[in-house]
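Colleague: Some structures to go through are shown next.
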Structure 1
């Protein structure tokens with residue numbers, strides 16, 4: 001109790017989110033209880049409910065944080081590459097370190113989709129926005145690739161981006177299922193063949 005009183009309002013919120021994000025990702029939404037989050041956060045129940053009136057609001061906030069972090073990570077990978085081809089492939093290549101760093105736990109947003117069946121819920125919409133944001137980046141990179149060299153001008157950037165996202169999502173789920181990076185490597189090879197490499 002005394003520890004909880006020493007935590008400031010902003011750090012209490014941050015601590016709750018840090019603990020909840022970890023638990024939701026490792027255990028899942030349904031298996032993670034509010035009392036466990038409160039206990040592991042070291043905050044009072046009243047403090048918790050002051051910041052998060054419901055478990056759904058906590059889960060949504062935690063997914064928003066993951067989404068921001070993942071987009072930042074994707075953008076870092078894109079910005080580290082200089083050539084259009086490497087920039088285009090960087091989003092898929094980002095998956096290899098991500099998969100191993102997360103111990104092949106997979107995509108929190110695909111997990112959310114299985115645990116929260118209502119596609120119209122705010123929770124599910126966080127994942128949709130993330131995948132739309134990644135798709136938008138891939139489409140921009142596809143346009144950049146197509147205009148970069150005569151060898152790519154036969155490609156339809158929008159279709160290429162759509163195929164890329166199917167390979168991306170497949171690689172994410174298969175890497176989790178098989179607990180291996182080979183599905184990601186295969187997705188990269190598939191996209192390389194699509195662009196004629």
Structure 2
């Protein structure tokens with residue numbers, strides 16, 4: 001009986017050892033391709049409200065000095081997110097301001113000769129093409145003009161500008177309105 005037990009114990013150990021070696025050599029693999037379907041991404045917004053529609057800029061003309069020298073706005077900061085290099089242009093939505101007041105017929109005030117802008121900050125990695133600059137104001141017209149060129153791709157590219165309105169003394173009291181459109185375009 002002792003011999004059978006020892007043989008059985010020996011066989012059990014042998015079988016166990018062989019099973020452990022055999023399991024260590026077994027493996028299986030599976031493979032799967034992963035694709036990223038990237039598209040060109042571009043977004044422009046005002047940092048003040050994280051929207052594509054900025055707040056209304058109101059220029060109060062309350063003194064003769066305002067009419068003689070014009071009135072400037074505060075900085076208007078824009079943020080661009082783009083996965084490619086880009087340009088930013090600016091234009092007025094119309095050649096003339098829309099008039100709201102009591103004078104009839106309505107006076108015609110041209111945007112280009114009244115409204116101008118100056119770039120006050122630029123962290124886009126791009127340049128400010130002439131005639132726009134960081135040192136002087138230049139008129140905005142109804143034709144798009146680049147104010148930022150060759151900006152680099154990134155998720156937090158910013159620039160700021162100030163507007164100056166200078167209608168002179170030729171226009172009667174009332175409200176004169178025009179939309180200004182900034183457009184970011186990938187290259």
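All of the numbers you see were taken from the coordinates with simple rules; none came from a lab. Please read all numbers here as calculations on a predicted model, not as lab measurements. Cβ atoms are built from the backbone, for glycine too; each structure is taken alone.
Colleague: Can you rank 1, 2 by distance in nm of label points 7 Å out along Cα→Cβ at positions 77 and 141 and just name the one with the largest value? Show your work: numbers first, answer last.
Modeller: Values: 1: 0.7; 2: 3.2.
Result for distance in nm of label points 7 Å out along Cα→Cβ at positions 77 and 141 over 1, 2: largest is 2.
Colleague: Supply the structure label, taken from 1, 2, corresponding to helix-only ellipticity at 222 nm (-39500 (n - 2.57) for each DSSP H run of 4 or more, over all residues; to 500) with the calculated value -25000. Intermediate values should be presented prior to the final figure.
Modeller: Working: 1: -25000; 2: -5000.
Only structure 1 yields this read-out.
Colleague: In addition: Check the numbers for relative contact order in percent (Cα under 8 Å, 6 or more apart) across 1, 2 and tell me which is largest. Kindly include the intermediate steps, with their values, before the conclusion.
Modeller: On the way: 1: 20; 2: 29.
Answer by largest value of relative contact order in percent (Cα under 8 Å, 6 or more apart): 2.
Colleague: Still on this model: Comparing mean count of other Cβ atoms within 10 Å over residues 53-60 across 1, 2, which structure shows the greatest value?
Modeller: On the way: 1: 16.0; 2: 11.2.
Greatest value across 1, 2: structure 1.
Colleague: Here percent of Cα pairs over 24 Å apart has been calculated and equals 47, so which of 1, 2 was it run on? Walk me through the numbers before you get to the answer.
Modeller: Working: 1: 47; 2: 55.
Working through the options, I get structure 1.
Colleague: So, one more: Using the calculated result 0.15 for FRET efficiency 1/(1 + (r/R0)^6) of positions 37 and 165 (r between Cβ atoms, R0 = 35 Å, to 0.05), pick out the matching structure from 1, 2. Walk me through the intermediate numbers first.
Modeller: Working: 1: 0.60; 2: 0.15.
Label of the originating structure: 2.
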